[in-house]
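Rule-based calculations on the coordinates, nothing more; no lab input. Everything numeric in this text was worked out from a predicted model, so none of it was measured. Cβ atoms are built from the backbone, for glycine too; each structure is taken alone.
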Structure I
């Protein structure tokens, strides 16, 4: 899995004891990485059936629903997983992303803030060889990165706020008056880099 040899990983998992909820969840992740969502979903369901309190598998069922653009179902799975594991930054992030896709922006921001409070690096994580998948596919990336910049700024992480603000502008966020007037960026307004950023014209990526 760590080497991204997912087909080989599947073969190995299939030789392991079939009563392990952890194995079925890992098998699901391997199928998921290959884009075989039906097999991934069945594996996660098997995992959750063996252990009804295994939040990781329930979360990963949410990532399948999200991939299939069933954002309401994804939201429900993430909420179920968080009942079991309320201190999971990744799951709060996933719930925020599902809510964001449903254009429930303020609810999404609250979940992102919870995620960030639990793990200051939650949005920087990469890799998927663990037991919990973190959703990264977001359609409105410019708006998403703008809101992340706001959250980082509110937390006093101005360097990361600047980084995500730049990403938002590069991806086509063009409400510069909104940025200039946003309370979250108040502490950054006198920063020359912030002022330059607002004046720079970007060609949308």
Structure II
């Protein structure tokens, strides 16, 4: 049996961290009389570490020339599971206060938009690479991932410690969330341009 290389091991570790992160987020409930802020902090730290490993495994794969088909498929899959899962929880009931007010500023429709963008790019990648063309992540996609990750941690920390953070950072939270959604949508257009050849072939074959 072929040994899994280090970059792919890191990717698998990120998946395990994502699962633990989801379990922790499922236990947090801001509607409780005394919400478990320590749990939220641990989850924020775990998410940050998992997000950082995304850059590490990609760097090692390129530096050590260990880019594999498994890594090219599984790495973006784990990234999407981690990020989309985080936004689903942030939009969930656990981030509403006892009065029902949304604390995270992440609305349900935002999760749908983020999920839709990721599904679209995944479909484009599958169609493009099936035709033999390269569809590697570009700078726009990487910047989007960084912004999404920073926003997740920002939201979690400012929700848990709203009184400890400067008021400006708390007031900027909804703007940061909206910016993330906007950048997520805009980052999909370069991928549409990359796949225009495949899309045009499809349209010609299906008049």
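Couple of notes before you dig in:
- Computed 0.85 for FRET efficiency 1/(1 + (r/R0)^6) of positions 26 and 146 (r between Cβ atoms, R0 = 35 Å, to 0.05) - originating structure among I, II: II
- Which entry (I, II) yields the derived value -20000 for helix-only ellipticity at 222 nm (-39500 (n - 2.57) for each DSSP H run of 4 or more, over all residues; to 500): I
- Looking at relative contact order in percent (Cα under 8 Å, 6 or more apart) over structures I, II, structure II comes out largest.
- For distance in nm of label points 7 Å out along Cα→Cβ at positions 122 and 194 computed as 1.6, the structure of I, II it came from: II
- For 1.2 (distance in nm of label points 7 Å out along Cα→Cβ at positions 18 and 42, calculated) the corresponding structure among I, II: I
- Looking across I, II, the calculation of FRET efficiency 1/(1 + (r/R0)^6) of positions 10 and 98 (r between Cβ atoms, R0 = 41 Å, to 0.05) that yields 0.90 traces back to I.
- For distance in nm of label points 7 Å out along Cα→Cβ at positions 50 and 154 computed as 4.0, the structure of I, II it came from: I
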